[in-house]
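Values quoted throughout were computed directly from the atomic coordinates according to the rules given, and no laboratory measurement underlies them. Remember, it's a predicted structure, so these values are computed and weren't measured experimentally. Cβ atoms are built from the backbone, for glycine too; each structure is taken alone.
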Structure P
Amino acid sequence: MKRRSFVQGAAAAVAAPVSATLASPPLPDVEMLTRVKRAMLSMQRASWEQGVAAQAFLELGDDEQVVLMAKEAALRQTKEGRLSVLYTDNGVTDPAASGEAVLRAARSTGDDDLKQAAERMAAYLLETAPRAADGTLYHTLNAPEIWVDSMYMAPPFLAAAGHHEEAVRQLDGMGQRLWNAERRLHSHRWHEGRQQFVTAKAWGVGNGWAMAGLARVVDAVPECLAPDRERLARRAKETLDGCLAHLRPDGLFHNVIDDPDTFVETNLSQMAAYTVFRGVRSGWLPRSYLPRALEMREAAHGKVDARGYVQGVCGAPFFDAPGRATEGQAFFLLMEAAHARLS
């Protein structure tokens, strides 16, 4: 694949903000946000966790923290270009989650090392990363598997770097394998070699990764790709609708969205609310989604403890029980940043 030119910076939202007139929980005070940030930064982080944490600071407008996290992501870049890699990390797409922060930091500082780090990450995804015959990226180095997580990790970075068509192709390829039209949900893991699912379950946080990744790419796609933008926006809305069909009265979801025997989980509510707030602001989602987004936001607020941990998320390090995790902290912050932009 021919390497395309590097474009710095993240794309701005494509539509003007709208005012939120619906009743909602009060904005968290500075102390609460500080606690959530501090708890997040205390956590040991893998490549995707570094990336989503940096993305939270990016969307909060904390450029200085973005620079600091980008420098660490670049420090731990592998020779082939993967960012934020700690020792045995075998992620193909996970390291790209730090890419947009590195882009932003390169632009704001003029640091050529950061610029080159972002270029190497993009080149890896475009040219040398393992992939299926149609070009869809694998999620890991050690198996020809396509995971729903990848929809958040790689396509938004590719779009932010100016590789809009490739970002769209990746979302299409991943969706072709993982999207279940009947359930209106994404399955978790597909094995390309065997042409079968490793797990067809509709993991809650996995669908959150999907809709949030779609939302970010939708906002980055230029007008010349309007049909692609509209198609991806429909997929984000369909995913959101599929999830909301299973929203509990308490504003939360089960870990496997359509399996009430699985544990109740916090982070999907944050991810879904984030998607709604972005979609309404950008104009591709109607305001009628706001009441349920505010309900989910309120439920998430109720899960923040005195130390700033967002409790009850699908928990690290094994993600098989409720607990706490970097992405649970990050999506609280992302949700709040997106909500603040509504007014």
Structure Q
Amino acid sequence: MLREFGYYTLDRWISEGHLKPMSEVSGDYDAYLRECFQFDDPGQFDIWNLGWCEAEFSPFFEEKVIEDRGNQEVVQDFAGRHVLFFKDRRSGYMPEYLSTPVKDMKTWQEDVKWRLNPQNPARIQKTAEIVKDAVAAARQGKVISQRMIGGYMYLRSLMGPADLCYLFYDQPELIHDCMQTWLELADSVTAQIQKEVTYDEVFLAEDICYNHGPLISPDMMKEFLFPYYQQLIHNIRGRQLDKNRRLNIQVDTDGFCWPVIDLYREAIGMNFISPFEAAAGSDILESSRKWPDLLLSGGIDKRILATTPDEIDRYLDGILPALHERGGYIPTCDHGVPEEVSFENYLHFRRRIAEFA
């Protein structure tokens, strides 16, 4: 399959005249990019109604400026966090997160939990509309993928990565209540969808690793995450209209993912993982050898794409033949293509990938 993880360099390529800006493209800009880079048309339908990097609140928090700090401002974002941004610039860099909405059981129950009510009328209506599109996609033979925020990413967005580590010890009952709410929401929404379609994939956005391994211990994963995952996946499997359909379980995490792979395989039957961040040591070729039965995506070192065509060739010639022979691999960057990558280098990279498609 010819596709890409994503881009952080489109503004550069547009400013240099290589691509049209969105305002000059009628219709689907992603379709325009697929045409430019000769990607395959999407063979799957992604369902986005259970969060990704943040929980799927309904309603979301009001976005508003909390404090003016000269050339910066503190903003309450849609997930209830207070974030320090540069004025008039909300993307393209990592902002500073000053606070998160859940600090204890009181703030959880009063400010947040009710926003995750499965029976919220707006949520039910949104899911009903998604079902119509999913049914149409299934009739076209597309893979149906349920995207959702994973438990760790969900907790981190509610409490922040540092405070969360303390709360595992200091307020475990809070963590369990948060996770039970995550389960009840995901179970209710997927049950509504599964009345009409069969899933091919459950995709958990987790980001549980950094450059040396997992951000929480295996014991924490086993206590606070896996029981809820297991129940949800058990329920989803039991509701499948097509009982013979294979259900892939994909986990997405940046960082050095090797220490968690077997944990997820044993606990929830994960058989697909991405995106194998090269700078963190998640070497895609060695990963393919260590876990020959895993489906893989990503792993192309984005730093190499910012060098020269010759260096790109040497790199790709060292990994692509073996990955092609192995199979079960979708070649993309190990994250979004960075701004340092020239348009010419990227086209060269995609032409080389196409040789193995």
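Can you spot which of P, Q the value 55 was calculated from, given it is percent of Cα pairs over 20 Å apart, for residues 78-165 alone? Label of the originating structure: Q.
Looking across P, Q, the calculation of P(r) over Cα pairs in 20 Å bins from 0, in percent that yields 26, 59, 14, 0 traces back to Q. Structures P, Q were shown, and mean count of other Cβ atoms within 10 Å over residues 134-141 at 14.0 was computed from Q. One of P, Q was used to compute helix-only ellipticity at 222 nm (-39500 (n - 2.57) for each DSSP H run of 4 or more, over all residues; to 500), and the answer was -12000. Which one was it? Here the read-out was taken from Q. Thinking of P, Q, which structure, once relative contact order in percent (Cα under 8 Å, 6 or more apart) is computed, gives back 17? This value belongs to structure Q. Taking mean count of other Cβ atoms within 10 Å over residues 38-45 for each of P, Q, which is largest? Going through P, Q one by one, mean count of other Cβ atoms within 10 Å over residues 38-45 peaks for structure P. When distance in nm of label points 7 Å out along Cα→Cβ at positions 86 and 182 is calculated for each of P, Q, the greatest value falls to P.
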